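FYI, it's all coordinate maths here, none of it is from the lab. On a predicted model such as this, the values are computed, not experimentally measured, just so you know. Cβ atoms are built from the backbone, for glycine too; each structure is taken alone.
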Structure P
Amino acid sequence: MADIYSNRSGIVKLIFITVSVVFVIRLFFLQVVNNKYRDLAERNAFRYVTQYPARGLIYDRNGELLVYNEAVYDLMVIPRQVKNIDTASLCSLVGITHDEFVQKIKKARAYSTYAPSAFVKQISKEEYGALQENLYKFSGFYVQSRTLRKYERPIAAHVLGYIGEVDDKEIKENPYYKQGDYIGKSGLEKSYEEQLRGQKGKKIVLVDVHNREKGSFQNGMYDTVAVAGHNLYSTIDADLQEYAEKLMANKRGSIVAIEPSTGEILAFVSAPSYDPNLLVGRVRGENYNKLSRDISKPLFNRALMATYPPGSIFKVAQSLIALDLGVISPGTGFACDKVVGCHGHPNATSVSDAIKMSCNPYFYYTYKRIIQQGKFNNIYKDSQYGLTLWHDYMLRFGFGQRLGIDLPNVKRGVIPDTTLYNKWYGKERWAFSTIYSNSIGQGEVLIVPLQMANFAATMANRGYYYTPHLVKYYGDDSVRNEEFYTKHDIGISKNYFDIAVRGMYGVVHEAGGTARRAKIDDIAICGKTGTAENPGDDHSVFICFAPMDNPKIAVSVYVENARGGGGTWAAPIASLVVEKYVRGTVERKDFEKLYMDATPCQKLPIIRNKKHK
């Protein structure tokens, strides 16, 4: 009998030991190996709140605030904690319908039932006040603060850019960003994203079963503080920018103004433009769709991304190349025939005269001497040799390549080379007679407006330029990009630039010049007109700098589909920009009103050459 009970006791002990081992193993698995249940318990007690940093501010060159931050709030939701709430009351407080509520909850659950996600974004401080008083009624919901961009003036949209919520690609490329974060999408906001965004912090908050915050966990011992982004100090002159945008109202095209001595961009206008405040807040998506569908393409940055034939402004570069190669001299003259269309002016007997009168035949023969120098008996090989030299010179001027401006999506334009023509026509199947349209800025040549302004700055400096840029420095330590302070020397004698500059002065100030409407009696403007052929109405083009000595500003103006050519539209608009910047005010009020109010399809009245008051 004792043996029987002894056996039973052993069996019972074995059972208890086995069950105990199973419990220990299970507890070890739950508490150590598997974090899921521990995490669930923590989320019932703790709330991890992202502390978004204040994004850096943006100022103009004179210290005027352009972009600042305004506090807004995101209503966050943890789907598994949403129980027995008054949905009608919540919908009323945040301004959504019941159907929208259902869709938002579904989206949040699809993301995660345990992790928080944004339910309603960018709630204003006025809406937040009413919501905060009633938030305890809605289990699973809490508010997280962030900042929203605001703009002091409705200007410079293509420069400043906008921010938007990160997409899946951006999250994948950079683990810093999580769903619901915002990132610079265009303009300086995108180029300087890392400097502007700052560093996120984290706050651990204790929460009771009624969704009420009970204070920081461990008195904030494990919290991290958000670090504000760096402020940007831009090169833009806000007053000049606003003025230039007014000049381009009701027009399509661009204005780019540069300080030649530094490469700093003073004004950067793409027309039509838009108020940057339209792409802020909860109406951003709706407004973006409207702007993107607008047939005038206000979101398209013409100053940086549009490529156009440069027209006759290209003749200045042609003359400098020919002078440096020695295929013409300063006093070379050509008969004004009808080979490429003469404008009915006297024969040009010098380079300066040819630039002043914009003589097509002169630059036809000049380009011919560049391309066919007689180095080879074979005309095709000779043309390949000449075009290669010409192409390399044009790259030195910054044409045909992306200038290193601190904005995204810059285009390079087109400077045709032997590879292009060999592909089109076949090797040794083309010569000067095939490509002569390049001589007057037509043919296959395409230029970006930014490159035109940079060329004007190069002329102002008599042979060099600094990379055009929009930010002087950022942060309290005044960090600057040293690449913007590297001089790019064209490698052509200053004497040749002086010859071309004399011609550009004559364009505006002398009889026979093609831009007499741009004349300001007490400001020496040096410029060059262009009329770029187009399937519809031609484009009006003008580049200039002023004053002639010690230049303060270089400008390019491109007005699309403008009847009358460069001297009728682009040149007078550029002169108003010059006057505004050099004088600080515009004295030619009637002249100013004429070009602000008119549109390119209108015929402008004849303006006599006289002092404007």
Structure Q
Amino acid sequence: MKFALALLVAAFSAVALGIALAFAMGGLSPLAAVLALSCGLGAGALAFREIPDEPQTDAPPHLAEWLLLGVFALASLRAFLWLLYPNNDRLCILSPNNLGDLALHLDFIRYLASGVPFWPASPILTGEPLKYPIGADFLNSLLLAAGLPVERGLVWTGLAGSALTAAALWRWGRGFALAAFLFGGGLAGFAWLREALTSGNFTPQDVQGHAEWKNLFLALFVTQRGLLLALPAGLFLLAHWRARYLRGERGLLPAWAALLLYATMPLYSVHTFLYLSVALAGMFLFARDRAARRESAGFTASALIPATVCAALVTGGFAASGGIHWLPGWMQPETDHWWKDAWTIAWFWLRNFGLYLVLWVLLAVIAIVRRPPPRNRETLAIVLPASAMFLICCFVSFAVWPWDNTKIFLWCWLAVAPGIWTELIQPLPPAPRAMVCAVLFFTGALSLVAGLDGRHNYTLVEDSALLDETAEAVRGIDANARFACAPEYAHPLILLGRKVALGYDGHLWSHGLNYKPKMAELDNLMVAGPGWEKSAQRLAVDFLYWGPPEEERYPESEQAWAKTLTAVAHGEDFTIYRLPAAR
């Protein structure tokens, strides 16, 4: 556990120092990357010396917990060793959830490592600063700038993040927390089981793939790279605060390391920072004594300025609203008369969250009505903030895409796991306990198996030769140059980390960016419509790329600009033109 905590401190320190050096030096250089990584390792070594030894009172894992740890290891190896792999002339990925996301992360990693000035402009929308929690991608940029190929770096950080997350889940809630993360789900799996018993076809299916509440490992952990660091760091912080403020123990981390993890969390996941802040308020309200309450208040005050700075960086000075809006019922089916469709609404929540939600409600009720001895104070401090955030997310969407609320639901789900186990399930006799766990985790286990089996082979890059040729063609072009090209998520320029006028509209929409006026300008430029020269100037693009993605997206284009523009690079299937504004 000490090594896991020290490694997290090393990663967070390297990213914080690397960003500071990129500001000071006008961009990330190989020297800055090596210096940041070296200092990060030094900070990790210092933390290792100061982290207390693991308490000897903890019981060793029993058989079921060893099996859960083994499943977590196998799932992580399968997910990240096949994160991005060659298949003949194609580059493929394992998860369909990761097609667009991985392309965007490749863009950010290579873009940030290219030496662009900090804070960088957005590589996927002209005229905007980069509004995204870049922490995990920036760590890979440090490794890339220091000489580690990006594909290998993605595997290393994925496996390391998995090991850290397994350790953090264990520290937070042992085997039950691991199961809640790996196998969380509702009742949809039992509908599959009924059909399988009828048809005799027992081929596993990702029954959560089309549900609103998906398998957390597949849909969030593998795709949202910020969680590789935010999830273990947040869980360790919760365990640290629980020990210090609620139990009066020493805690897991030295004060400076805990402050580092919490104050820089917005760089990795704004949703995680939001939940941790609410959880910290709960720790303050139910702290075991005045001294603990003063300490938690002092910790929060110390983090205020650095956390605000980090949050401002990733939101463009708090300009990214993220599309927060009122949305009662989250993603449940719309109905004008809820009392007539009560069963439909109830089934929506049971299908997605199942028995876990029922036990959660029961736990919250017990915590409220029971007299508050010290043990119950701990339950109140953890369960009430989690329940409050869950309810808020049922009525307020914190992003344009309502599904993004899952990034907060995740924390509520995991926060209550220890309480559900110790208060409700563990006291049961062995047979009922096993039955309850089977009902809780059958659906998620089915989805995990189906989501990682050998049937999956999704193409990210159809023609790797086109990617290689494009890389060679743009090698001598300034990293700050911006290209006009088709706004496709797997465009060669995006995968290479080059700035484009507009990236994939799905990313732009989900990030809450106003891109449609610029999309109209781009379309006019690419089809050589009236005033295309003015469109190029308004988009501030320096080059125009024309290749297979553009042929497919703009088949009606007569490419009239090709008669007046200078071609600066050619490939077998593409041409790059210099636009007048760049002359």
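I have 13 for relative contact order in percent (Cα under 8 Å, 6 or more apart), calculated from one of the structures P, Q. Which structure is it? Working through the options, I get structure P. Source structure of the calculated read-out (distance in nm of label points 7 Å out along Cα→Cβ at positions 350 and 494, 4.1) within P, Q: Q.
Kindly point out which one of P, Q the value 171 was derived from, the read-out being volume of the Cα convex hull per residue in Å³, for residues 238-477 alone. The value was obtained from structure P.
For volume of the Cα convex hull per residue in Å³, the calculated result is 237, so let me know which of P, Q that is. Only structure P yields this read-out. -18500 is what came out when helix-only ellipticity at 222 nm (-39500 (n - 2.57) for each DSSP H run of 4 or more, over all residues; to 500) was calculated for one structure; which of P, Q is it? The correct label is Q.
For the set P, Q, ranking by mean count of other Cβ atoms within 10 Å over residues 94-101 places Q highest.
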